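Input: structures, listed below.
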Structure 1
Amino acid sequence: MNTLPHRPQTQSGMVLLMALVMLLLVTLLGVTSVRMLTVEERMATNAFDRNLAFQAAETALREGEALADAQSLLPTPNSGFPAVAMNCTNLNNGACTSGLCSPPAAACNSARWDDASFNGWRNATTAVSPLAVGAPQFFVEHLGSNFPCNPQEPSLDLHCERYRITARSQPVDGRAVVILQSIYAAQ
C-alpha cells in the first residue's frame, strides 16, 4: 500500500493567518479612507458656509456705504445721525438710530461690534443668496467732517466726511459669521 508523505500541521495554519492579516489591513485601509472622505466633506461644507457668510456681509457693507453716501448728500449733511455721544460703559445708550451711530468715543477701549449686547445693528434689505441663512446686518459711524479730501495735500481742503461701516453676516444656526469693515470717504 502506497501512502502519501506526512505533512507538518504548521503549514496549513500559516495560510489562514496570512489571509486574516491581509483582511485586517484592507479593512483598516477602507476605514481610513472613509474617515478622510468625511473630514474632507466637512472642510468643503465649512468653506462653502464661510463663502456664503462673506458674500452676505459684503452685501450689507455695500448697503451701509450707500447709506453713508446718502447722508453726506443731504441738504444738512449727516442730519440722520444721533447727537448723543457714545457712552463707553453702555454701547446701547441711544447713540445709534436705524443703523446710524454717533462717532465712537476716543476714550473707549471696546468696540461696538465686539459687544454681544450691542443692538444698534440694522438688517440689510438687499437680497442675498437664498442659500445664506439669516439677514446680514450693518451700522455706520460718522467719524467726522474735517478730513483731507486729497491725501497728497493733507493740509489743504479739510472738509471731507469719513464714515466707518461695519457689517456682519448673521446666521441663526451657529454657522460661519463674518465681520467686515470699510472706511468710506465722501466730499
Structure 2
Amino acid sequence: MINPIIEDRFFVITGGPGSGKTTLIEALATKGLARSIEAGRAIIRDQVNIGGNGLPWADRGAFAELMFNREMQSYDWGRSIKGPVIFDRGIPDVIGYLTLVKLPVPEYMDSAARQFRYHRNVFIAPPWPEIFGQDTERKQTFEEARATYDVMVEIYATYGYSLIPLPLVSVEERVEFVTKEIFS
C-alpha cells in the first residue's frame, strides 16, 4: 500500500486551456505566493526550440512523459518552499491528458498521483468563451478546452479531490477568491 505524502499547502489550479489559470497564477505570484510554471507550455517551447517531437501534435506519449517529469520536479521543488505554493496544474493533469487523448495511463503515473498529494481542495477554471484564445502554444479549439475541463473534473474526483470552481470574474476578484480560500 502507498503511504501518501500530503502537502496541505500545495494548491492546484486546473481546468481547460484558455480559462484564465495562468493569468490568475501570475497575479497570485505578484501577491508573494510561490508558484510553479505550467509544464505543457514550457515543454512546447523547449521542444520547438530544439526540434524535438515531444509535442501534443507530434508524439502525445512523449509529451505526456515530459509533462509528468516536470510535474514531479515541480512537486519536489515545492517541498523546498515555505508557505503556500500554487501549482499551474498537477500530477493528475497528466493522467487527464492521457485520458483525453485516449492513451493508456502507466501504472507508475497512477501510483504517483495517489502518493504525491496536494491540498484536498483543487481550484478548477471553467470554460470561459469570452476570454478563450489560441496562440502558437495553445492550438486547441474551445470544444477541446471544454472536453479538457470535463476530463479534469472526472480525474481529480477519481483521485479524491474536492473541486472548487473559479468564478467567471475579473482577475482581481479571482485573486481575492483564491486567497480567501487558502488563508481561511
Structure 3
Amino acid sequence: MELIATALNDCFIIKPTLFEDERGYFFESFNLQKFNTLSGLDIHFVQDNQAKSNYGILRGLHLQKGEHAQAKLVSVIKGKVIDVAVDMRPESPTYLQHVAVELSEENHLQLFVPRGFAHGYAVLEDNTIFFYKCDNFYHKESEGGVIYNDPSLNIDWKVKEEDIILSEKDRVLKGVAIRPKG
C-alpha cells in the first residue's frame, strides 16, 4: 500500500500493491495497521456503504457535522467516478480547497476523506458500484452539505451540466458561506 499526499491536509490517495498473473489479480484493499502507521492517524471504521449508479448521477457534496462527523475511505468496485473532497474546516490552511480524483475499477485507487470535509462524486460510467467505509455511524440530524456547483469552489465534475442528475436533497443544498480565517 502506498499513501499519496494530496494538496489538502490529512486527505490521502491510497494506491494498493497489485499482484497480477494469468488468473487475474489480488490486492489488499485495506489494512488498518498499515493505514494508521503510514498516515499518522488513528482511524477505526465502523460502517461500510455501497451505491450503484449510472452515468451522470452526482451525489454530494455531503458531510456529517459535530460529534457525528465522519472520515471516509472511498473506492470504486465497478465503473468510474470523479471523486471530490472539500476541506470545510475553517481553521485549516486548506479551507474551501478541494481535490478531485478519478477512481475506477481499473486504477483501484482509494481516497481517504477526513472528518470535517464535504464529499461527493459524479458517475462517469453506467452501472458503477461505489464503496466506502465510515469511521462514525450515520446520524440524520447531523447531515450537512454544499451545492455541487457552488462557483466559489469551481469543481470540474467531468460531466456536462445538462447530463447531471441530482436527488431532490442535493438539488436544494446551499452554497458555502465563506468565513474569514482567523
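As an exercise: FRET efficiency 1/(1 + (r/R0)^6) of positions 36 and 156 (r between Cβ atoms, R0 = 30 Å, to 0.05), calculated from one structure in 1, 2, 3, equals 0.00. Which structure is it?
Values: 1: 0.00; 2: 0.95; 3: 0.40.
Attributed to the structure labelled 1.
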Response to the item:
relative contact order in percent (Cα under 8 Å, 6 or more apart), calculated, reads 22; among 1, 2, 3 the input was structure 1
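A value of -1500 was derived for helix-only ellipticity at 222 nm (-39500 (n - 2.57) for each DSSP H run of 4 or more, over all residues; to 500); which structure in 1, 2, 3 was it taken from?
Derived from 3, not from the others.
Quick note: the coordinates plus some simple rules give every number you see, no bench work behind them. No experiment lies behind these values; they were computed from the predicted model shown. Cβ atoms are built from the backbone, for glycine too; each structure is taken alone.
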